[in-house]
Structures are given as structure tokens and as C-alpha cells.
Structure P
């Protein structure tokens, strides 16, 4: 079928590939998806001249694990230590970038590659999963917290370094809009106004206040910086005569760095932007595709287009499925029958729980529903209160949400982002994308819940997930690659001054001193207050 496809559409055997990945963006915050307060003309151009995907998901909504999924074509639970954030990347797993380099591609990257973590070869020598780093050329950044790496200038050097007629793969890893931000930069330097953020632009699990609006505009300003650099790269490709035969893929690694999004496994955590353009290969342009796409599908796609079989690649068995059937289709909408679901989950993300524990989750998205299994619901989902809920980056929005715990009329904001959860969660994301109405105990949904639960168990068992074999402790036993994270909770509680630079000092909460509002009844003002 692949040979017939190639003959029919006459695409080049080895296209160039530009993979552009933002750091922490939820899918709806691009112009092509209808967002009016973020300007992304270059992402929008790629969608208009290529394909805009409506259902692209990362299996794991955190930087390191998500990038591991991309590079290997395997889910987190199939990657041993690679399931975790701040991990040692297992030497047994090869990246598709390494394989492309071995098969005639000029390979490199700028900005953020696979991170955070440590990758080494079997002999202990240093290893770069993206082969060649190009980040030496700097610029004067718009703010002190935006990276000073001149992404486009480094891409230009990369292009000049390759041999004539040598195909290339380049990873543009923007460090934006990762935290932290320069507060008010969206207004002061981006020319934005607080009034641009309407009430409907603020998720209902955050207070609708100006500090949150300002935070969102700062987020938008950083996305726009990424998009401007992308535009320069498109110009460089056009000037070099390479735009026609370059597959351009633009996405993000996980959802926005705000409470209840990044690091969790909800709709806005894992559902990400994806636009693809390739003038020489994708002929039916301007299409919107509704098939479900997982990030594990990128690796087999790139290998196939480069003419590298899985056997030739030297990679462990790839779970993902090539996207070429969607690239070369002549229609939009729902194209295939079998791309109707994605599997998501997480293990250990940031530090801050006793005994370096994680918050293991597995889930499935299908038929407009999201089913989640929380394996350790007795734990705090965003990290422990006394260590600052370290799986949520510090921000003005986080501060506002944390302060909401003190009043009964705002308590729900704290509970929805930081409170403990049920063992099972079930959401109608077609109508409740914020995932606030848990239907797991609703009698009307029991049959569908059971169906999705069984499908999740069957698939993960087939994929060798240790949790399906009762071996979940193995995934929590792996050490942090950053030694400062080992035994963080115990060291902090003993009085040691430990590094927690990604949160604010005000994020740390002693719940024993807080009157928490444990029960809130609908209708009237009946509120039961319990002191923990």
C-alpha cells in the first residue's frame, strides 16, 4: 500500500523535516483554532496550506515523558525510566532522530530537545537523543525570562552545515511559553489589553480576575515569540528553495503551565495543537482532520517517509502508527475508522511527595468521553501542600487559586486544582471539556464506563504496562536524574534548604492551620466547615 501511495501522489522519497514544538501550549490557543487573543500567523499559514488536526494528544502531559513518547514511538508505560519526568533515559531505546542520522539525514536541533533528564550510551558516555545541538547564536530576548537562543539564526547555520542534496531533520524546540513570565509583558511589550480576555476565555476552575487575565496575556506573548521565529524559518526555507520538499510539523509537548492543566491528564492537559504542511507531498490542503492522533505516531511517520523500515531503524518495537494515510487523503473530517481513540497516563512527575512517590494515572479518550483510573487517590494529585504542590508551576494564577482555599465561595477553585480525587473519573468531554462533572457514579454511564475501562486494561496489558501486572512500584523506584530531587520531601521537612525555583515561597501550605471547606451543598448556603 505504501508503494501504491507513493506512486499515486508522487511525493519525494526523502523529504526534509522541520519539527517545531512549543513548550506548554493547550490546543485551542492558536489562531487557527479560533483564539482571538493570541496572534499566530505562521502556525495559521501552515494549517491553511496543509492540515489542521482537531484531535492530537500527547500520552503524557509533562515535558520529559511527552518528548520520550515522540522520540521513540512508544507510550510512557513502555519506556521504563522514561515514564518519569527528570529521568535517566534508558540506553536500550533509540530515538528516531538517531536512526535518521544513521540513514543519511543531516540531524540537529535548537533550544529545548529531550529534557529534563539524563541520556547516556551503554558505556556511560554522554548521549544526545537529537544528535547535534545548534544553540550557540544568541539574541536580545523580549523579556528576561524568554530564551536568548536565536532559534532561526541557529537553523540557518544548521542548513549551511549540511552537504549538498542531503535531506535534513531539524527539531525547533522553543522554550516558550514555559514558566516563568515577566508579569505584565503581554500588555507592556505585546501591546495587549486586559479587556481582550473575556470571561469565557478563563476556564471556570480559575477566578475571573485581572491577575489571571494578565497571566494569560503573558502566556500569549510568549507563544507569539515562538511563532515569529517559526516565520523566519519558513522564510529561510523559501529562500533556500527547500520549502516545497519540507514536511513542517508544529505542535506542543503538553498543555499550558497553569493549575489543573500541565502535569495532569485532563482534556486541556493532553489535547494539543497540531498543524502539518508539505507542499510537495500534501496536495489536498486546507483540510481539517478529526481522526485521533497520538504523539507516538510521529516516529513511524518520519521513518516511513525517510524510507527507513522499523527493522532498519534499530528501534524497539514501535507502538505508534504512521500518519501518511491522513497526509495523502483527499478529504477532511473523519478519514479512518480505526483512529478513534488515544491512551494517556502518567507516573512520577515533579518532586515533593513522601518517598519520591508519583501520582500514577491511566486513561482513554474515545467517543467524546474520557475515562481515568487514579491508582493512588490517597495522594495529592498536584504534589503535597507542605512542599508547594510542585507539579504545578508557580504563577499569579496559581497564587490566586491557592488563596481561594480561605473562603467558602471560592474554595472550589482550590479543590478543583489541588484537592484529592476519586479512584475513577469519567467525563463527557464533548460537553464538559473542563472535566468538572465526574460521571463515574452516574447510573446512566455505567455501561460505557465499563466498556472503556475494559478496553484500557486490555490494551495496556498487551503493551506490557507494569501497572497491569501489579508491578507499579517498579516505575516509582527509578531515581531522579537530578540528585537535588532525591528524597526532596524528607529533606525539606527536616529543615534543609532545597531548590524549588519553579514555584513561589507562598505556594507552600500547612493545611493543619487552614479551615478547609469539606462539603458544599447545591442550593441555599449550607456549607459544612471542618478543621483538618
Structure Q
């Protein structure tokens, strides 16, 4: 048997061991001590409603940005640049739900292996970061005992828990075989890192919890599991040394301790980056660079302009959430925005004096309001050459109100009738088919009016007063939001609707925890809604409240 084949079998055998351990429902304590917080309902954390039923525990694969962020923390920038994890596949509109529900294909498993190999090679070549955790790797003549130190110290960080003796032994065997095959300490080091990073213990978040003796049927996340969930949720990466130590010392048991840890995390730069990544996904800003627009009608459109559109929205979010720590509903009705030179021309305002983005007050005559008046939303949810009130309305319904919009029935022709140049029509007139056809009317009566209120903005987001040479009527009515005309009136109707605030919470659950909110979680969701409103709809406060809530800290039996 050749050495490469032997090495492959050794790694595969050990990964099988690690996979089995990752799927065990272990109730072992964190670092030798069992830390149990208050039973659900004891501190009135569910509003006194004993019907709270959390989502099942289980495994969730790391998202790409979480994988890369973790590699950066553990092994440095060069290793992060070499990382190439599998693509994310959204389910129910969110990558995190796909990561929790969809199994990896064989090609993705191979990609995990290839990524681990590339990361390990880069980490061995550039070991400045690794040596901060395992100093012996930088010795002039490292001893074989360094492999065991790597397994225990670095393995604890990579797997987010202490390793069992048999796991350490397996990793050391891999390293020793690699050293024998490659005739160098570095060869063994690389193979050991590969094994650590291919393991399900690294690739997956393990959220099994431990039985809560005072709340039968519920499982409270262990200290290490909670630390891990908090770090990935707020910072987008694996927990650091200090947080793991705090978890092992039982310092994440009480509400006050959890809140203090969450507030400290929110003060870090990674929290801003994680929130920006969340909104890039939620508002589909990441799609903008590949957006297609008619070159004849919109010659100014380019990937660079599309990225400026995305940055405008992110600047507004950053200003509201971090600079002001203000009401997130301002994202819907703000009368100002942030523009660079290209966007200033698109909006018809004076170009900023310097490079980059600057805050400007938008012309009152254009009636723009927050996201509803921004090109990132208006251009993304339009066709290449014409607007789409349906697409814009669907986005508002599903992403700002969290309504459910069913797909069209099978066999329904969703195309609009062709435009007759001899009898021009506005988009409103062309959409009459949607309300006249009974198979379409049910959904379109909820979506189209919202989009029709935004018809003063063309397919690129430029303000206009005519459509197809005819005056635009931006007045509309929906059964739940009433009558409104234009973006500002629609924004006022949305911000006054409790569902808009509730949807902010639901989106963080879906995009951050990887599941659709369940009926059993409603008691805690209602409590979060109340505290969110009482706190002035501040996102920072909401994130702390969410992390400290039973919805975040408790799971049911794994599926």
C-alpha cells in the first residue's frame, strides 16, 4: 500500500470517528462542569406562557462568510485568502436555512477537503497566527509533542470544545503518518490541520443542548454551544479564546452575563461587517453587480454603479444602527441618503465635494423615502427595460412585512400583454389583467398596489412623471394598509404597521438561526416585539434581547 493511499485512509477513518462524535447527543459538561441556567419560565422569560416550544436542535453547516471569517481568526489572512468552502444554497430565502436543511452534495464534500488542504498549506507557510495559539510550531526543531499540543489547544478553538483523549490520539496519528510520509515536521502539521478543518466538528455548528431538569422536553444549550451560537450570530466567526474560557467557567449562565457578552461583541468591528452581510442577503444587494439593464435605455448602468447602489443602502443602515443607534424603521422612511458622484447624478442632486459617500437630503419633489426610494431596491426589483410593480410589491410583502406570497398556479401565463405602439398604456393599465383574472387577483391585489405607488421611479430608480408618454398615477389602495400615494405615503403606512417591526425580528431568526419561526416560539416572539417597541426599535437592543431570550438559548430534541 503506497503512503499517499495509507494517509488518505487514515484521514478518512479519523474523520468518520469525528463525524460520529459530532452527531452524538452528548450531555457532557463544558470543561468538566455542568452549567445550568434558570429553567424556562422561572425568570418569566417567556412572559409566563408555558406553551413555549423551541425549534429542534441539530447541526448547521457554516456559511461561506462564517467559514472564511473563522479561518481568518484561527490561521490569519493568508489562510483565509486560500479558503474556498462550498457555495451557500438558500432555502425559504435564506442561506442559513439552506445550511440547516440541505445535505452537502458529493462535490461539496470534495470542496471541503480541497479547501482544508489549501488553508492548511497556507497556514504552515504563514504561521504567525497559529503560533499565537500553539507556540511550539515556531520552534527551530519542533518536538513530536507539538502535534499533541496542536490537537489540544488549537483543536479546542477549531472545534469550539475540548477534545476527548481518543480524538487527540487520532489527530496525532495523522500528524505522525504525515511526518513519516513527507519527512518533515511541517508535513505532519499540514495533515493534522487538514484533518481538523475537514471534520464536521469544524464545518458544522453543533447545537444539541443538554436536558433541562426543570423543563422536561427542552434542552438548554451548553455554555460552549451558546458561546458558539452567539459568536457566529453577532460576529460571523468562531468564538475567540476569551469567550470559550468564559463559557467553560460558567460565565454565560445568567441573563445578565449573556447580555454583557453580547453588548461587548456588538462593540467590535466584526459586528458591523456581520450586520452588513445580513442585509446584503436580506435585501438581495449581493445580486446587484450581475443585474441586467437595457444598454439602450440606461447607458449609464454598470457593475460599478450597481455596487454604489448597494453601498448607499449599507451606509444608511450603518448610520441608523451604529452611528445613531436609532429606530430601524428609519430605513423605510428616511428623508436623507448617502451618495457618491455617480448616484448624485442618478438622483439629480449636487455631487459631493469629496470622494466616497456623503449624506444628502433628497429633493422633496421626488418623494423618495428610505429604501423605497433607493436605486438598490428600485433597480433590483424591476425588469431590464421597464418597472415591475409586482416584483417591488412582492419584496415589500415578503421582506418588510414577512407575508407569505404563494407562487402562481401551474399553467398560468405570467407575461404581460405586448405593448401596442399605437395605443400606449401605463404600467398600471397593463396590470389590469392581474385583477381581472381570478387566478391572479388573490395575490396581485396584495402586491401590485404597493409597487404601483412607486411608479414614479423607472427601472433604474430615476425619478419620472410619465410612463410611456402618459402621466403617472401613484395612488393605490390595499386591504390592510389603506390608501396611499407615492413612496412617502407608503412608507408611513408601513412604519405604522406592527408587522414591519415584527418582521425585523423574524428576519434575524431566519437569517441568523437558520429556521422559520414556529408556532411554539410565538410567546417569546411577542415578548421580543414588546421590548423592541419599548426600546425605540433599536437593532442593537433587539440583538441583545434576542440573544438573551429562550428562543436563542433553548432547543428541542434534535430532528
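Bear in mind these aren't lab numbers, they're just calculated from the coordinates by the rules spelled out. From a predicted model like this one, the values you see are computed outputs, not experimental measurements. Cβ atoms are built from the backbone, for glycine too; each structure is taken alone.
Out of P, Q, which structure matches 22.6, 74 when Rg and Dmax of the Cα atoms in Å is calculated? Traced to structure P. Have a look at P, Q and say which one yields -7500 for helix-only ellipticity at 222 nm (-39500 (n - 2.57) for each DSSP H run of 4 or more, over all residues; to 500), as calculated. Label of the originating structure: P. Between structures P, Q, the calculation of FRET efficiency 1/(1 + (r/R0)^6) of positions 386 and 410 (r between Cβ atoms, R0 = 25 Å, to 0.05) yields its largest number for P. Structures P, Q were shown, and log10 I(q)/I(0) by the Debye sum over Cα atoms at q = 0.11, 0.13 Å⁻¹, for residues 58-209 alone at -0.41, -0.57 was computed from Q.
When distance in nm of label points 7 Å out along Cα→Cβ at positions 154 and 314 is computed for each of P, Q, the one that comes out at 3.1 is Q.
For which of P, Q does FRET efficiency 1/(1 + (r/R0)^6) of positions 170 and 402 (r between Cβ atoms, R0 = 41 Å, to 0.05), calculated from the coordinates, equal 0.55? That value comes from structure P.
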